[in-house]
Structure I
Amino acid sequence: MSFKLAIIGRPNVGKSTLFNRLAGRKLALVDDTPGVTRDRRSHTAKLYDLEFEVIDTAGLETAEAASLAGRMRQQTETAIEEADLICFVVDAKTGLMPDDRAFADIVRRFGKPVVLVANKAEAKGAQSGFLEAWELGLGEPIGVSAEHGVGMVDLRDAIVAAIGEERAFGEDEDEGEAFAAEPLIGEDVSDEDEEAIPAYDSTKPLRIAVVGRPNAGKSTLINSLVGEDRLLTGPEAGITRDSISVDWDWNGRKIKLFDTAGLRRKSRVQEKLEKLSVADGLRAIRFAEVVVIVFDATIPFEKQDLTIADLIIREGRAPVLAFNKWDLIENRQELLAELREKTTRLLPQVRGLQAVTISAETERGLDKLMDAIEKTHRVWNTRISTGRLNRWLEGVIAHHPPPAVAGRRLKIKYITQIKTRPPGFVLSCTRPEAVPQSYIRYLTNELRQAFDMPGVPIRMVLRASENPFAGRAKKRT
């Protein structure tokens with residue numbers, strides 16, 4: 001983008017609402033509760049003829065550096081350092097607060113162009129708060145309503161005046177929006193001919209979501225991968241609320257990492273804000289390709305861990321298990337054997353799951369994790385020619401024929417692959433509703449083993465072959 005704009009201000013002044021307005025999508029969680037946003041989030045934005053990158057930040061609060069609020073403030077200050085232009089938001093409805101004046105002094109010290117925005121200007125009695133904003137000494141306030149889209153033209157003009165026309169309308173040096181050109185994850189791909197099956201492209205962008213229970217180390221893992229304190233971390237459980245995307249380059253391959261809120265048992269999720277966080281995390285899972293399920297190695301395979309894994313498998317994503325906090329384990333060999341046995345026994349839906357022991361804190365095992373992710377993604381994109389599939393099917397049926405149901409033998413005629421991501425197959429057979437699930441599982445497991453497809457969901461659909469004479473009345477002679 002031509003420039004970066006950071007939206008800052010004290011909690012609950014409408015920063016995330018303005019961020020969503022500029023981004024054109026409801027990306028950031030919005031609630032009346034102060035302090036909803038904790039991590040900084042960036043996204044491409046468009047305001048009429050302006051195109052730029054907008055950064056949403058946590059509300060500025062006065063607190064000790066080691067506290068959660070203090071760490072949130074450090075994230076905001078990092079965003080200010082990265083930005084070319086600062087959008088300082090105040091609440092015109094409530095008027096100026098002491099924190100507004102204190103943080104205005106902090107903004108001045110950075111010496112960057114500032115646009116002062118008086119949000120909620122549509123509210124009754126907001127005029128007095130709008131006039132108070134002049135006292136901050138940051139220039140003329142722009143009255144807007146981020147929720148209703150009022151005052152966006154004035155905001156656009158103020159941005160151009162603050163940063164200059166040359167910078168505001170400058171050409172983007174990097175036109176290659178690799179992720180924007182990607183199709184939606186989960187869409188069926190067209191069926192290629194046997195000779196035209198493409199090889200796996202290890203340079204294409206990849207989307208990875210990191211999920212797990214609260215306090216399993218998801219944000220710490222992403223920070224260790226990207227090599228910076230990009231996400232807010234700490235000993236407190238449930239720090240992450242929004243699903244934050246982080247762009248990263250790994251061995252020349254563009255990666256988009258999604259950090260998600262910790263997923264607790266459904267019965268424990270009562271507050272509205274946590275429900276929004278969980279829903280945001282589920283959306284990240286659906287639009288990811290590979291999902292890394294982070295387990296706490298000190299208490300692995302809790303019931304919620306298995307529920308999360310089952311959800312990802314049912315969604316058809318490519319799962320990878322990461323047993324974090326391995327540096328805290330003493331009897332490692334014994335626990336490793338136990339984890340392997342439990343993985344096979346407790347997650348039988350997908351045989352051969354990739355599982356890696358890591359320590360996000362000490363950055364141990366991260367290379368193995370990325371290798372496992374690429375291997376799983378390669379399998380997830382597997383396409384097999386129809387000829388190979390039917391030669392395999394002929395041998396499997398000869399070894400173990402379909403059972404007879406109600407005294408009539410079931411016949412399986414042919415198989416073909418209809419999609420990838422995950423691999424999906426159609427079996428043409430007689431009486432598909434009568435085929436036992438045990439036989440479908442047998443075919444799925446044999447298919448997984450024969451074509452080396454461990455660790456990803458496989459979809460198997462049964463269809464009856466069309467009868468060309470169906471529906472025709474018998475002619476009388």
Structure II
Amino acid sequence: MSPADYDGLDGVALASLLRSGEISPFELMSIAVKLAEERAMPFNALCCQRFEESLKIAKKAQLTGPFGALPFLLKDSGLPSRRLPSSMGSRLFRDTPFSFDSTLVERFEAAGLLGFARTTVPELCMAPTTEAVVYGGPTLNPWDPTRSSGGSSGGAAVAVALGVVPIAHGSDGGGSIRIPASCCGVFGLKPSRGLLPMGPARGEGWGGLATDGVLTRTVRDTAAVLDAITGADPGAPYAAPATPASYLANLDTPFDRPLRVAKWVSPWNDIIVDPDCLAAVDMAARLLRQNGHEVVDVKAPEIDFDAFVDALIKVVASNAVVSVDTLVSGKRIDHWERLLEPAILDAYHFGKTLYATDYVAAIARFHQISRVMEQYMRGFDLVLTPTLTQLPVKLGTLSMNDDFRTFRLKAARYTLFLAIINASGQPAASVPLYWNAQGIPVGIQLIGHFGAEDTILRASAELERTSSWFKRYFQLSSGD
């Protein structure tokens with residue numbers, strides 16, 4: 001198999017070739033490593049590479065699960081893996097080893113997803129752009145290297161867009177799957193709270209905002225991964241509703257009635273949305289209508305956006321304190337503070353000033369948004385929004401040299417439609433339907449009811465069949 005052949009296939013198709021014996025795990029891993037070196041490394045998308053070790057593992061690999069032994073990448077998010085240490089985008093946490101595998105890593109491996117490196121992130125995964133100092137420079141957007149790849153799953157989105165792997169791990173605590181999916185033109189689904197395991201070391205992330213997931217080139221790859229990894233682990237504090245027998249098998253099943261889709265046309269605080277982002281939403285609405293669905297222009301629900309952002313800042317800063325103190329307990333601050341970027345160090349100091357009542361009130365604010373969104377979506381199956389309010393920002397626009405609050409306020413305007421869905425716990429996907437006249441990808445977001453991943457995936461698959469975005473990726477590999 002040539003790299004060009006590999007480029008033209010998604011994970012489901014490659015797994016089929018593995019099962020038929022037309023290709024071996026070693027051959028696939030050899031191609032993935034070659035492409036990682038030739039494509040991903042120049043864009044600064046990978047870290048913690050275990051290329052030689054992974055080639056040896058692939059040479060002896062037995063096919064397992066739906067993907068056999070497919071090359072795969074873990075995000076540098078601190079998800080425990082005995083094979084792959086993690087820096088979490090930070091000099092302070094550089095190459096932290098793990099003595100155990102997380103439940104999710106165990107499920108990835110049982111599904112036949114063979115990790116061979118990690119993907120780059122911003123420090124502690126706390127930014128919508130991937131420009132961490134620890135990696136020696138920013139992670140570049142393959143469509144325009146002067147622009148951000150998004151964050152915090154920036155490296156994952158770049159690797160998938162470039163065809164290094166068809167599927168990569170991501171996580172999303174405020175848009176961190178959907179932001180880079182939009183910036184890099186790939187498909188990214190944030191699952192419902194509690195759908196995927198977070199154990200055994202923790203039960204939630206960022207007060208229930210965060211969840212893991214994957215970024216893919218095709219909708220069916222995401223569906224196939226979800227079939228393999230969903231379900232709460234023992235002792236989990238949250239559980240999503242029951243899942244269908246197979247997301248993948250349902251993708252081609254027509255809806256038994258037209259969907260009713262709310263299209264948000266008025267953002268909070270009168271924040272300006274770029275015309276290209278609005279054009280992407282208009283295109284999505286047109287395609288949904290062509291597929292027989294009803295799209296209704298409506299106002300966004302009444303939410304105190306400023307109060308929500310304040311709550312988000314407090315919860316994230318509190319988590320920065322816990323993460324840092326776990327590592328530096330008993331050490332003098334002048335021995336480690338220079339290892340944190342300015343915004344994160346400021347988050348740590350701000351978090352130290354907060355009271356328990358601040359945290360409790362912030363969580364209550366998130367829960368209120370869950371109630372508002374569920375009430376709002378009565379009568380609608382999906383909500384359609386832009387993923388971002390702007391095109392992928394130029395590198396350096398969202399700088400970690402700001403104080404943390406200023407940094408987060410800028411980020412909140414950019415990711416206006418995203419973090420509230422982390423608060424509500426609903427599933428949402430960024431779908432790569434649109435590229436502007438300059439060839440920059442612009443995602444649209446589909447939000448579903450809690451536990452309704454199936455509806456998002458089936459609607460996204462319809463859009464994929466209508467728009468056929470997969471052919472866009474060949475522009476990157478061919479250099480056109």
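Derivation of every value follows stated rules applied to the coordinates shown; laboratory data play no part. Because the structure is a prediction, the values reported are computed rather than measured. Cβ atoms are built from the backbone, for glycine too; each structure is taken alone.
Of the structures labelled I, II, one was used to calculate P(r) over Cα pairs in 10 Å bins from 0, in percent, giving 4, 17, 23, 21, 16, 10, 6, 3, 1, 0, 0. Name it. For P(r) over Cα pairs in 10 Å bins from 0, in percent, the value 4, 17, 23, 21, 16, 10, 6, 3, 1, 0, 0 is produced by structure I. For distance in nm of label points 7 Å out along Cα→Cβ at positions 27 and 235, the calculated result is 4.5, so let me know which of I, II that is. Value 4.5 for distance in nm of label points 7 Å out along Cα→Cβ at positions 27 and 235 corresponds to II out of I, II. The greatest value of relative contact order in percent (Cα under 8 Å, 6 or more apart) among structures I, II is that of II.
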